[in-house]
Structure 1
Amino acid sequence: MERPLTQHLRKDNKPLSLKEYEQVGGYQALRKVVKMSPQEVQALVKDSNLKGRGGAGFSTGLKWSFVPMNAPKPKYLVANADEMEPGTFKDRILLEQTPHQLIEGMIIAAFAIQADQSFVFLRWAYKTAAQTILQAIHEAEAAGYLGKNILGSGFDLHMHLHTGVGRYMCGEETALLNSLEGKRATPRAKPPFPQVSGLFGRPTIVNNVETLCCLPHIVSHGAEWFKKLSLTQDAGTKIYGVSGKVKKPGAWELPMGVTLRELIEEHAGGMQDGLKFRGALPGGASTDFLVEEHLDVKMDFAGVAAAGSRLGTGTVVVLDDKTCPVGFVKNLEHFFAQESCGFCTPCREGLPWIEKILDSIDNGDGRPEDLKLLEAHTKLLGPGNTFCALAPGAMEPLQSALKYFREDFEKHINEKQCTYSKIMSTAV
């Protein structure tokens, strides 16, 4: 089984130095790219069927093709390393241990759109990654892989590290760009799209870390090779993660399209002793629950969508049978409520109200009509009713919890207490 993104990770978890990265073939893809035309690189990536690994799953090559190639410089390439989605930790591995893989991928992407300035927009809490990336940028500059006239090609690219302010909203690409400009991290109206008018009003591409790390391998081995890594129509490998009360939480690079069952039972070691699987969020906190009937769903974009959820970041958050679904969801909605940028009324006012209702139910003060209120809010804050996708994403775990775990909500209301707290106190 090929694992191009993680095959060279060191056992001591230390980052590969420039020399070590070059010894395993690093920057050979870049040497190949600078002899190609930007259009050829775009076509190669489009043919590979690489889709964005940040959650949206949009074609990377197609996204690049929207950049006007004849636009005057500056043009910008931004790596979205603001990994703030609860339950998601896949990019951290790449940032901390293979920084030159990211940098090479960024240079390839920048060449494809002829960008001359690039940024790594990094989550504020990733202190180790900040040191690692900064050191790698300096190494790449000294070796002639960054700066002016890269490898004698006439192509110039400067790279900068920018540490975010710690807001979940910065994961949305236009809010990220506002933050990068020193403004409040609120989303922008689209159109215009960033590919035409992005950072400082210039053409800009924002790609996820894992997406960018795929590029050196696609260039080196070709589009067909990348497609064949997958078990389904969605190409390549994917870094999947599992958290929750499983025996071996972690992250693994696997062929795109492995089943949810394989992830949880084989790679994560199954549920901890005495616990049973109840459900899971398949792609981070802002995705719909999947339950036992979905364990054999293929974890790719189409397979998870057909089951009524989204692949998202591919990082699974597991719910066990001894954890209260109401408290589980309340905790998520608390996060989303405090992370709302406050720009639009449904999100700013609706999310705290939902949290208040859930808190009331969880504390034994809920009313039967509260469930109808919650259901109404999942539609009022759904797609098309808010300025960006934060509130619709927050509604996904709630609406699916009301569907699959409704009896738990009803028990809280009817028995005026959390039955899970009662079970746990009896067990103690």
Structure 2
Amino acid sequence: MIDIALLRKDLSTVIQGLEARKSPQPYLDVERFQLLESERKVLQSKTEDLQAKRNSLSKLVGQLKSKKESADAQMQEVAQMKSELEQCELSLSELQLSLQSLLLSVPNLPDPSVPRGAGEEGNVELRRWSPDGLDPKDLGFKAKDHVEIGEPFGLDFETGALLSGSRFTVMKGPIARLHRALAQFMLDTQTDEHGYTECYTPYVVSEETLRGTGQLPKFEEDLFAVKKGGQDGAQDGVALYLIPTSEVTLTNFVRGKILAESDLPIKLTAHSPCFRSEAGAHGRDTRGMIRQHQFDKVEMVQIVHPQKSLEALEEMTMHAENILIQLGLPYRVMALCTGDMGFGATKTHDLEVWLPGQSAYREISSVSSCDAFQARRLQARFKGANGKNEYVHTLNGSGLAVGRTLVAVLENYQTAKGGVVIPEVLRPYMGGMEKMGE
């Protein structure tokens, strides 16, 4: 949630920041905000005046009684004022909730360093890497895509569709083991080399948890809802949601907490399935594993001091890059422009891996700084050196998306005869296996 104090003090700057996101529709109903804010000012002023008058009268009552004088008139006035004050306080509370509800659907403001642009064509390449130079080498034969490569080794889209419908996949045999090996390698690297604490979190969460990180209320259609059965076996309505990423659970660890400054930074990682209905993605990437309703991811989350958030963004980007470098997978790092960033992000770096089967770079990790945007929703703070409570800054990123990394390994390590060479760093996790097939 953006800072309401900034909206009150400098509305034009907020509008400019939101306009930079290039949405076809306005993110903020300015007219409604100004109306609610105007009503709030009048009501708050009236409430404060009534509170001051009540306190003054109550003090006078005490003074009169101490002098053994009658305070009946003043007490009657205080009693009459009580009902009016309670109504004002209730109306003010309702107005504050309306303002908060309005702000819950407003995205974060882009950092000044973010490139301006309307969509992915405005993204800026920062750097690229390949084991043999800046550009990926030619395989020396016509590359197959991961679907054709993986099916002989247990990549089964037909059974996935039979069990659950489109965009679900079953893995069996060596391909399932390779998928597991990737996840274990990523977790080991994030914990042993990069200093994250491994966590295991629930796969279903409450509405409050999703509001804290910004998935609700705006992106409810992209979530899978779970109906919770009542005590008598009847359905009592939607109560929980499947997580779209463990960013949700990990970031909520600090919800409602006031941390010590010495607790920062907090670095957390988890391997989990992720569930996304992707309601806005119909017809895109329907072949293979690129866009699935269920996929695995190793997530990185950092909770940091506000002065350290952009530094932490660079660090987390390098942590994701290190996975790709150790796997020997060509990639590039992109700075997302204002029109292509996610809802809660103030600055984002995407890692795109080279896929020979598509002859294109495709996203495999997105690392974002959310500054205090999520922390305000979560009421996650720390006690600063001045003794005042300040909002922490939160960051999240994929380290990496396991399924897409599997795709990249299959396509980059394929052989002319249809086999797949196992990257060296994965061989200990594969029982020493060096190759699948010929």
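Values quoted throughout were computed directly from the atomic coordinates according to the rules given, and no laboratory measurement underlies them. Keep in mind the model is a prediction, meaning the values are calculated, not measured. Cβ atoms are built from the backbone, for glycine too; each structure is taken alone.
Some values worked out for this structure:
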{"item": "Structure from which 16.5 was derived, mean count of other Cβ atoms within 10 Å over residues 290-297, options 1, 2", "result": "1"}
{"item": "At a computed 0.15 (FRET efficiency 1/(1 + (r/R0)^6) of positions 58 and 218 (r between Cβ atoms, R0 = 35 Å, to 0.05)), which of 1, 2", "result": "2"}
{"item": "Per relative contact order in percent (Cα under 8 Å, 6 or more apart), the highest-valued of structures 1, 2", "result": "2"}
{"item": "Computed 1.7 for distance in nm of label points 7 Å out along Cα→Cβ at positions 314 and 346 - originating structure among 1, 2", "result": "2"}
{"item": "Entry that produces 1.10 once Rg/Rh (Cα atoms, Kirkwood Rh) is calculated, selected from 1, 2", "result": "2"}
{"item": "Top of 1, 2 by Rg/Rh (Cα atoms, Kirkwood Rh), for residues 26-225 alone, largest first", "result": "2"}
{"item": "Comparison of 1, 2 by distance in nm of label points 7 Å out along Cα→Cβ at positions 210 and 274 - largest value held by", "result": "1"}
